[in-house]
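Trainee: These are the structures in question, set out in turn.
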Structure I
Amino acid sequence: MAIQVIAFDADDTLWVNEPYFQEAETKFCQLLEDYLPHHTVGQELFKTEMQNLALYGYGVKGFMLSMIETALRVTDRTVSLEVIEKALAYGKALLARPIELLEGVEEVLQALQDRYRLVVATKGDLLDQERKLKNSGIEHYFHHVEIMSDKKEADFQKLIRHLDIRPDEFLMLGNSLKSDVLPVLALGGHGIHIPYHTTWAHEHIEHHVDHPHFRQVDTIADILPFLLP
């Protein structure tokens, strides 16, 4: 591999994210148990999030607005102000969560920083992702930070062009095959999938990935044998 740049997804690749969203969703579903069963509220919330992605994008703020919209819809606008206030509080608590780096992240960055240009390539709310990176203590390892509204082929193509490299000199690492790996492989780049034990339903794919530029590893530390001499 003639890799020049290694890009890292942020949420659930560098630090914990999805479990916190799932905790907030569980609390939200419990708020509305007098109206619908827990699992049904979860389904309705997911439906709202999918409808709102084009408007709000990814991140906590869109999640908060989707909770409020779902609460209004499933209760036929009879929901109490207390429930709305609690939903807002769950979202604000997500924004205030301390950053918990995943095991091995800093050691991997230290090992790679002198050999490659390291980049963060993540999607989500700009202010939230900037805050998380600043509070993570690992911002200094990265040559460039790209916070995208989405992770499609065109978004990665723009990033690769900005970095002034060929697609085959670009490697993307992340926990989502759909967002982190498949678009990069389609451009001729390299992708390494690092599965995380919880993944948002929107990121799931069913088919097997078979590509000469693709690898899957168990932990982030497992990438080092491929990338260091």
Structure II
Amino acid sequence: MADGGAVRRVKADGSTAHWAPGSHILWRYRENAGEHFHIARPVTVVRDDDELLAVWLAPGTECMRPVLADGTPVHVEPLESRYTKPRTVQLDRWFGTGVLKLARPGEPWSVWLFWEPGWLFKNWYVNLEEPLTRWAGGVDSEDHFLDISVHPDRTWGWRDEDEFAQAQRDGLMDAELAARVRKAGHSAVEVIRAWGPPFSDGWQHWRPDPSWAVPPLPEDWDRTPAQMAT
């Protein structure tokens, strides 16, 4: 059993390859313009190969999330002070329906699928971020604020443009990075307009294995990883 409950295939030379379906890993985000992790979500591997990592974030999963130092949820703080007030992290649970997360190696975004209760498909969500970095216990990234919502009728729209602009004003993102993020967003839009993978792959019909247990959050969820090759 690997770190974080992950079961890994091992190559002949002893290096780590892909995680087997059903493995438990961590999907983490570093704080913006910082070195510490402020989001950690235990997930179950659905598929992992040279083309795609797919994981399931189950309802009720114990996670770590950022909050203001006084415990105020980040999203209720006015935008003008949301990124400048002191923060800490807080233990929480993922309530509501689960989320299927899809990421292709080296791509500066991941695609999340959301459902309403009763498995009524709601939408795809393109989360613009640093390409995932793999390590023994999971994957790490840094969120880039700007997102894209894609609906079942294939219409789409930008999300969180106000947060994207505020992050630049507050020094969490310089002009060069902001331009790179916007370019990545336009590349994602090209995939949406062409209805390429993963939108065309039928993942909205996927269902989790009912025998899967909800993975636990490790006590050392914020440990610095020994990075592995991607």
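Trainee: Suppose relative contact order in percent (Cα under 8 Å, 6 or more apart) works out to 18; of I, II, which structure was it derived from? Display every interim value, and only then the final one.
Mentor: Values: I: 25; II: 18.
Among I, II, the structure yielding 18 for relative contact order in percent (Cα under 8 Å, 6 or more apart) is II.
Trainee: Using the calculated result -14000 for helix-only ellipticity at 222 nm (-39500 (n - 2.57) for each DSSP H run of 4 or more, over all residues; to 500), pick out the matching structure from I, II. Intermediate values should be presented prior to the final figure.
Mentor: Details: I: -14000; II: -4500.
Only one of I, II returns -14000 for helix-only ellipticity at 222 nm (-39500 (n - 2.57) for each DSSP H run of 4 or more, over all residues; to 500), namely I.
Trainee: Of structures I, II, which gives 1.4 when distance in nm of label points 7 Å out along Cα→Cβ at positions 29 and 77 is computed from the coordinates?
Mentor: Details: I: 2.8; II: 1.4.
Checking each candidate, the match is II.
Trainee: If you don't mind, another one. Consider the structures I, II: one of them gives 12.6 for mean count of other Cβ atoms within 10 Å over residues 189-196 as calculated from the coordinates. Say which. Don't jump to the answer; show the numbers that get you there.
Mentor: Working: I: 21.5; II: 12.6.
The structure behind it is II.
Trainee: Which structure, out of I, II, was Kirkwood radius over Cα pairs in Å, for residues 37-164 alone calculated from, if the result is 17.1?
Mentor: Working: I: 17.1; II: 16.0.
The correct label is I.
Trainee: Of structures I, II, which gives 14.5 when mean count of other Cβ atoms within 10 Å over residues 109-116 is computed from the coordinates? It would help to have the intermediate numbers written out before the result.
Mentor: Details: I: 14.5; II: 19.9.
That value comes from structure I.
Trainee: Looking just at mean count of other Cβ atoms within 10 Å over residues 117-124, which of the labels I, II belongs to the structure with the highest value?
Mentor: I
Trainee: Let me ask you something else. Taking FRET efficiency 1/(1 + (r/R0)^6) of positions 69 and 141 (r between Cβ atoms, R0 = 35 Å, to 0.05) as the quantity of interest, name the structure among I, II where it is greatest. List each step's numbers first, then the result.
Mentor: Details: I: 0.35; II: 0.90.
With respect to FRET efficiency 1/(1 + (r/R0)^6) of positions 69 and 141 (r between Cβ atoms, R0 = 35 Å, to 0.05), the highest-scoring structure among I, II is II.
Trainee: Separate question: From which structure (I, II) was Cα extents along the principal axes in Å calculated, if the value obtained is 62, 35, 30?
Mentor: Numbers: I: 62, 35, 30; II: 50, 41, 38.
Derived from I, not from the others.
Laboratory data are not the source of any read-out in this text; all were calculated from the coordinates shown. Keep in mind that what you see is a predicted model, and the values were worked out from it rather than measured. Cβ atoms are built from the backbone, for glycine too; each structure is taken alone.
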